[in-house]
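Take a look at these structures.
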Structure 1
Amino acid sequence: MNREFRALVYQRAKKQRDTRPFGTQFDVYRSGYEWINHSLAPIEITDKHPRIKFGGPGCQKPYLVSPLNISAMSYGALSQSAIMALNKGAKLGNFSHNTGEGGLSPYHLKYGGDIVWQIGTGYFSCRDENGLFDKDLFAEKAQLDIVKMIEIKLSQGAKPGHGGILPAAKLTQEIADIRHVPMGAAVVSPSSHSAFDSPTGLLEFVSELRTLSGGKPVGFKLCIGNKSEFLGICKAMLATEIYPDFITVDGAEGGTGAAPIEFTNSVGTPLRDGVIFVNNALLGVGLRQHIRIIASAKILSAFHIARIMALGADTVNSARGMMLALGCVQSLSCNTDECPTGIATQNPARYKSLNVSDKSKRVANFHQATVEALMDLLGACGVQSLDELDLKHIYRRVGGTNIATYEDLYPAVKSLCLRCGMDIPKDWKKIWEAASADKWH
């Protein structure tokens with residue numbers, strides 16, 4: 001990770017000086033350097049903490065979401081102290097905390113921070129003795145006031161196409177009870193869901209969870225892989241008229257506590273390419289206005305947020321930034337149960353040293369400073385609100401003196417072109433024709 005951004009997170013979390021002397025340390029003339037241009041008529045934005053409404057036509061209980069929230073990290077991968085500190089930080093800063101696929105634990109509920117409950121292929125906290133989805137268990141927990149949204153996990157950027165992994169060394173009896181799994185072996189989630197087996201089935205599951213939760217926003221998370229499969233979901237939306245309230249796009253560069261190295265390094269679509277594809281697909285079928293997009297992967301600064309919002313995201317989730325705010329030192333021992341800071345371990349001798357009260361304030365500090373920096377950045381560019389950010393605002397040096405905007409690099413598809421079958425770009429036509437609402441492949 002770039003030391004500049006790691007230091008920035010630490011400084012904002014501790015409310016230390018986050019300015020820099022002597023100008024940028026980046027090589028602004030290298031290929032790939034990116035920036036946003038300012039305006040000679042900057043705007044003073046008074047609303048430093050805007051909210052984005054999540055909840056489409058089928059949602060009865062919309063939720064107002066912060067631009068920056070805590071990404072999916074499970075209890076089990078993280079310690080109870082880390083989960084409590086994150087959730088208390090979310091409560092202090094009025095933003096949301098994604099549970100990760102490891103289930104809804106008492107530590108997520110203790111301090112009252114808003115929860116996005118993630119349901120993975122293992123259906124942890126809502127599974128029967130055979131590992132299948134249990135409607136009654138789900139409804140009991142999903143209707144808690146603290147649970148604001150439900151996210152179905154289809155795949156994860158760090159290991160797409162592979163189930164989640166909790167090493168046996170980190171499995172305690174308490175975690176086994178919360179997840180409803182046996183002790184003694186690593187907990188490996190199935191690679192796919194048993195509750196549905198097609199794009200149409202996914203949307204029917206979305207509708208079922210929305211009903212069981214009492215009308216709360218329901219969406220799904222995925223790393224983009226086979227593009228025709230995502231377009232199959234879009235076709236299923238058109239056929240069923242069931243729309244998710246949001247889609248979380250996870251980048252292949254995202255982090256994890258444990259993953260096979262081939263999957264970490266060489267599988268899945270990176271975040272920016274994934275977000276622009278999903279945004280264009282929803283535009284092409286004429287449903288973008290109903291569905292919010294969350295971006296998730298290596299987001300640490302206000303510019304990172306603005307850049308991905310320009311590509312089409314409505315809000316962002318950060319795991320790495322929040323872990324650094326907690327005090328992560330990147331010891332790379334997440335999968336060994338030997339984390340020295342007490343964040344990614346189930347060893348009481350280690351996690352009891354993590355001061356929940358102190359670290360929660362640091363999480364809230366990082367969030368506050370970063371969102372305020374985002375709004376200051378918008379004001380400097382003469383942009384009044386987050387939804388005004390678009391492709392033309394971000395510049396990239398593509399080589400030598402050749403500079404392009406994202407508008408040049410990522411041409412948008414025409415609205416409704418996929419739905420109407422007219423003006424479909426050549427590189428979209430084949431994958432759209434291959435997409436099916438009734439089966440994945």
Structure 2
Amino acid sequence: MFRVIETFSGIGSQAKALTRIGKPFEIKNTADWDINAILAYCMIHKGKIDVDKYKNVSEEDIEIFLGKCTLSLDGKKPMSKSSFKRLSLELKRGLYSAIKETKNLVSITDVKGEDIPENIDLFTYSFPCQDLSLCGCWHGNKSGIARDAHNRSGMLWEVERILIEMHKMGRKLPRFLLMENVTNILSKTHEEDFGDWKATLESLGYYNHIYRLNSKNFGIPQKRERAYMISILCNDDDNKKRLIKDYFEMHNLEEKEEASRLRQRELKLEDILCLDYKNVPQYKEEADASKPNDTVSRRKIYEDNDMLYDGKKVNNIIVNTVTTKQDRNPNSGLITYKNYARGKTKWRYLTPRECFKLMGFDESDFDRVISYNPQIAKNRKLYSTEKLIKLAGNSIVVDVLEAIFRQIMDINTEILGERE
């Protein structure tokens with residue numbers, strides 16, 4: 001049984017990829033503080049949020065438990081005490097149940113080395129990219145992953161702290177680590193800080209291999225290039241390091257042929273877009289919610305971005321990166337949608353459902369997420385169109401992870417030898 005820890009777990013692209021591979025695995029723990037992601041993860045991977053299982057837990061005990069967790073409403077900053085008090089009991093019960101069911105350690109800042117079980121095969125960490133991305137640089141933010149920056153991308157050093165705590169306690173470190181982030185982490189700007197991180201891992205006995213992989217080469221019609229670093233615990237075994245180095249040279253996922261060999265499907269944009277408004281009322285509702293107001297800035301967006309569907313035919317292109325927000329310029333593309341609405345455009349953005357599919361998730365995953373959408377204020381539910389798109393944009397393309405995990409499984413079996 002392959003034992004996994006998912007930190008910065010989001011909606012669980014790692015768990016989804018491992019499920020698709022079909023080999024036995026167990027998620028020992030997740031870690032995410034964003035309440036939107038916590039609930040969505042549970043819905044996708046557990047099928048429901050089983051509040052009935054915890055119906056005997058008192059309101060007071062739920063308040064005490066959640067009060068000790070560092071939770072976030074937006075994934076950017078901790079929730080204030082006043083915001084926590086305003087959460088409905090229904091939502092608090094849902095959160096409590098989801099955290100328990102997914103064994104969520106919540107904020108990475110609160111996780112200790114002793115919290116990580118021994119004999120973990122894979123530890124994944126996809127820490128926030130905001131302070132690393134080119135967009136951040138354009139806005140003057142070049143702090144990146146500097147140790148003293150105390151920013152969101154600096155959460156990387158919490159992973160270092162956890163591993164060092166485990167090492168000092170004499171606890172067995174995870175066999176494999178997998179990092180995912182924007183490719184700008186590999187740039188000259190962040191070379192020194194990223195080199196510091198790689199050196200730390202090497203000092204702990206890890207061999208690091210870095211990939212720059214684009215989802216378009218793995219059967220998903222999205223141009224999304226990301227950096228992945230696979231770290232493999234070899235300690236001082238030079239023979240293992242040599243065999244691993246040879247393996248990656250022979251099975252290089254950056255080569256299209258190898259990516260093609262490992263991919264399990266190839267989707268076109270026509271497989272992604274949800275255009276059957278007549279027979280699927282939900283598609284129409286989501287399309288209506290994705291039409292922006294007809295403003296000067298939106299007319300500029302219309303002029304500058306790809307038209308994915310012109311009302312008659314799908315333009316089967318590879319779309320631009322799905323980000324956390326479609327209402328921006330540039331974006332992933334537009335769809336002609338002339339359903340009349342006063343003051344609205346004659347086109348729409350990608351819907352959240354389409355964004356989930358472009359990240360490699362199934363429609364059934366999306367349907368499970370939106371089936372639990374509790375009221376959080378008068379006339380306001382937890383998941384808006386914008387929040388759902390943000391969940392997708394913050395995720396990792398499942399099909400890319402599938403290929404990486406197949407390689408990790410190979411190395412685990414053929415070179416390291418599976419744990420007893």
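Values in this text are rule-based calculations from the coordinates and carry no lab data. Worth saying up front: this structure is predicted, and the values here are computed from it rather than measured. Cβ atoms are built from the backbone, for glycine too; each structure is taken alone.
Consider the structures 1, 2: one of them gives 59, 55, 41 for Cα extents along the principal axes in Å as calculated from the coordinates. Say which.
For Cα extents along the principal axes in Å, the value 59, 55, 41 is produced by structure 1.
Suppose you compute distance in nm of label points 7 Å out along Cα→Cβ at positions 255 and 327 for every structure in 1, 2: which one lands on 4.7?
Numbers: 1: 1.6; 2: 4.7.
This value belongs to structure 2.
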Legend entry - Which of 1, 2 yields 4.1 [distance in nm of label points 7 Å out along Cα→Cβ at positions 247 and 335, calculated]: 2
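Suppose you compute relative contact order in percent (Cα under 8 Å, 6 or more apart) for every structure in 1, 2: which one lands on 24? Write out the running numbers ahead of the final one.
Working: 1: 24; 2: 17.
Label of the originating structure: 1.
Using the calculated result 51, 30, 22 for Cα extents along the principal axes in Å, for residues 231-342 alone, pick out the matching structure from 1, 2. Show your work: numbers first, answer last.
Details: 1: 51, 30, 22; 2: 69, 31, 23.
Considering all the candidates, the number was obtained from 1.
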Legend entry - Computed 16.9 for mean projected area of the Cα convex hull in nm², for residues 111-350 alone - originating structure among 1, 2: 2
